[in-house]
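Next come the structures, one after another.
Only the coordinates and a few stated rules stand behind these numbers; no lab work does. Keep in mind it's a predicted model, so treat the numbers as computed, not measured. Cβ atoms are built from the backbone, for glycine too; each structure is taken alone.
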Structure P
Amino acid sequence: MNSFDYARWDQILAYIFCGLFDVMVVLRFICYDKYKYLIWFNMYTKYVFLPVYIPLIAGLAYMNYYLIIVAGLPVAYHVYWMAMDYIPFWSASKDDNLPNDVYRIFVNNLLMVNHSVTGIMDEIVSFEPDVIMLQEYSSRWDKAFTRTYALCNTYTHYVKIVREDSFGTNYIPKIYA
């Protein structure tokens, strides 16, 4: 009779599986986007860590404390990383009493395929930033910016590179120094 213990091998595979995710959690802190596979891992964090929940649930069901610890680390960080998307962050509005040495900077990648020009222009006008930095600045965005009366009168100085590819940019300070 074969004395091969399937339950033991399942646990070993679960430890190895969760251990790989533990290594990825540590690598994410040590070298965030240093390697291409880490960039992929960071882009798909929402989905990549989901399989680790299965060994955690199995560890909880069988009261295997070692498996709970090994699987709990990546699950805890997954919950933490996902919670950051839902925690509201502070943003300066024009009504805030900011010290004189604090500047509001509006940075936006306009995205070449984005056709919602008025939404971003309204956001800039309502935010009243001291500096505007725009990436992927094309002739369509340049026309929209020059048509927005409130922006033309407030921001008179600029450094812009208008291009029809993804490499156009516009730097617009409110105060020229």
Structure Q
Amino acid sequence: MPETTARPEELPERIEIAPDVLAVKVGRHYVLRFPFNREAVDRLRQYRSAHYDGPSGGWLMDAWRTDAVRRALEEVDRILGPDRHLRQAAASAVPTPRLLVAADSVAVGHLLETETGLVTVVQLGAVFAGAAKLVKSGRAELVGRPVRYAYHRPATEAEIAAEAARREAAAHDAGEPDPEFAA
């Protein structure tokens, strides 16, 4: 039994729940489009008339089932959650800069000095052997050693101040004179 009594020409051409969760009428079907999410796909599979269509790149549902299409889109929108736009923006943001370092020389949270200033390590890549081609890039000291990428961001003022205090304390403990009072 049809869920709507509207004639095909009276059916909406587009049903939009959110900018990235919508259905577009194509012939006798609606093509549902949304960001991929495993739970949303599993939920759509529970609808009798829903099936994935490779050529269109979306899910098809019978056009005369507009109420079911709307419900499906609302469920997908709920599953994706209100913060999906933040997650998508973070995923598509500028890639995190990285430096190649000796595997045992750095940890997350460490500050590194680069040509642009101090940076804070936020993530470490997998360990691998430094290849001979590092000689060409001026990193001969890393050839044959375990190395990894250290992903980083600019250091904050608080991190820079804490690092300066740590270096000062380390210099004091080593018995080196304070540069201000050295004659």
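Laid out as a table, the results:
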{"read-out": "Value -8000, calculated as helix-only ellipticity at 222 nm (-39500 (n - 2.57) for each DSSP H run of 4 or more, over all residues; to 500), assigned to which of P, Q", "value": "Q"}
{"read-out": "Answer label among P, Q for the case where log10 I(q)/I(0) by the Debye sum over Cα atoms at q = 0.08, 0.13, 0.14, 0.17 Å⁻¹, calculated from the coordinates, equals -0.48, -0.83, -0.88, -1.05", "value": "P"}
{"read-out": "Answer label among P, Q for the case where distance in nm of label points 7 Å out along Cα→Cβ at positions 55 and 167, calculated from the coordinates, equals 6.5", "value": "Q"}
